[in-house]
Structure P
Amino acid sequence: MLLLSGKEVASHLYEQVTQQTKAFIAMGNPAPTLAVVLVGDDPASATYVANKAKACEQVGFRHIDYHLPSDSSLEQVLDLVTRLNADSTVNGILVQLPLPDHIDSFRVTQAIDPIKDVDGLHQNNLGALLVERPFLVSCTPLGILHLLDYYNLPTSGKNAVIIGRSTIVGKPMAALLAQKGRDATVTMCHSKTKDLASITKTADILVAAIGKPRAIDASMVKKEAVVIDVGINRIADSSKKSGFRLVGDVDFEQVSPLCSAITPVPGGVGLLTVATLMGNTLLAAKQQRRS
């Protein structure tokens, strides 16, 4: 069984982005700049924002963080996004999700200029992916492709099953794997799928993105499958100082003996999401300089 190290692949991606950024700046361009908007005081979101700031510094980007109070209105968030869209010194805009319940996340993500939409969530970028003309692609699915490529895991002719249909992971992941050149046969499953195990057991590549701790067990996985666990779930653990530990959507102890390859949690896909965000920000900066 091959353990697919997100840390190793992320390190490789960071090195690539760092070198490309140095070359970009050497051509007389300003350092790419990422603006991150955090609304409220969710501890996990604050940690994610701090990790993104650290990654920017690692690869040579500028970063600007905006922290709005949890009672901010939709109009206040949209006003900030509008100002960032108009700011030529900002190349990428990311609004940290989830937003407080009273703020319409869809309206916020759709207000971001598609050329600065480094999360790949604007309908223009999602639509471009479906017609196989991708520009900025959702970070987690793109990170998974980098992982598969790094470990030389083929997708052509493979049965790929994706559990989850979100616009952040499931739907773009399906579109990417089905594209010409990737050539997987893709099945997307969700909460209404009947007899889920009968479908997941056909998967040569299984991507679990449902947000339920250890929901995928050994009875649901084909022998020698490649298993990509996108889930990051907190479960109680009194032996930890924090009182919890992180597990994936896949029961790693049960499933890993069956697999040809599997991602761990933590240390897997989550690390790739931030690394891919850096690549998207550089891509956006280059496109804006050409525009």
Structure Q
Amino acid sequence: MPEDISDPDQRLYPIRTVASLTGVNAVTLRAWERRYGLICPRRTQKGHRLYTEDDVQLIQRVLDYLKQGVAVGQVKRLVNAHGEPPQPEVFKEAVDPWSRYETGMLDAIAGFDEPALDAIYHDVLSLYPIEIVSTRLITPLLKHLGSCWRDDQAGIAREHFFSTYLRIKLGTRFHHLNTQGSGARLLAACLPGEYHEIGLLQFCLSAVSHGYRFVLLGPNLPLEQLITPAARAHCRAIVLSGTSRPRGMIFADALPRLVQSVAIPVFVGGQSSLRQGEIIRDAGATPLGSDIPAALQILSRRLKA
């Protein structure tokens, strides 16, 4: 609930509530305030930050710019100059930071230099929400490494190095945040035969930033094994993820059986849902696609319906 310490007509929100409402974690909100002066919250006598409704709307406007690829250091100028939602022509003079981040991380990966990789990764995560980092940096990096691994003798090693690093980082951050949420609990797993769980981890980490909680079961789960955990954990929905073409009759046979066996919505995300969205809908499930912010909006609308 919003906290009010001075003005009975002014609703004030603590930083944890603002993080849940906007998906911007507390570390990033503090960095925006300290390094760029983007947000100026009020303070209690003990120094705790409190945000107004206007602050929350301003954070949403900042996110609109960041989603367009604008560097966080450029946002204040644009926010002050433009009161309307961002238009493409606004960004002609804005600097895109992502190519610099990507080049730096690729250099660190090529040298198997974990400290250098870690420094860049932590810097970018301190300034941008995880779904923007995933869309603008991590996913392009993974695609690049996946497409060029045949080019030299260390290509496979580089891809494994980064995937292992990323799995540990995402998992650690996820498990820390997952204990703090108070929203709907969801069951998440990769489709049968799907061993690439990075996309699922990125989605779950973005979702916990918005207050969701997860029972995360990881890669290669037979769909019939999801029924009991979903019931015992009182989950509100099941989220499945796949990047490759599912084997056998998963979408035509196993997925409809799962949908009929549970009384909660079933969602399918990743590249698999883009390729076979119609079959997923015919099975009674909802395709989420591979765009994390859009997928979170679909999830939120469905659970509120």
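Where a number appears in this text, it was derived from the coordinates with a stated rule and is not lab data. As the structure is a prediction and not an experimental result, all values here were calculated from the model.
Assorted remarks:
- Among P, Q, structure where Rg/Rh (Cα atoms, Kirkwood Rh), for residues 127-198 alone as derived comes to 1.03: Q
- Computed 0.99 for Rg/Rh (Cα atoms, Kirkwood Rh) - originating structure among P, Q: Q
- For -12500 (helix-only ellipticity at 222 nm (-39500 (n - 2.57) for each DSSP H run of 4 or more, over all residues; to 500), calculated) the corresponding structure among P, Q: P
- Source structure (of P, Q) for relative contact order in percent (Cα under 8 Å, 6 or more apart), computed value 12: Q
- Structure responsible for 48, 43, 27, with Cα extents along the principal axes in Å, for residues 63-206 alone calculated and labels P, Q on offer: Q
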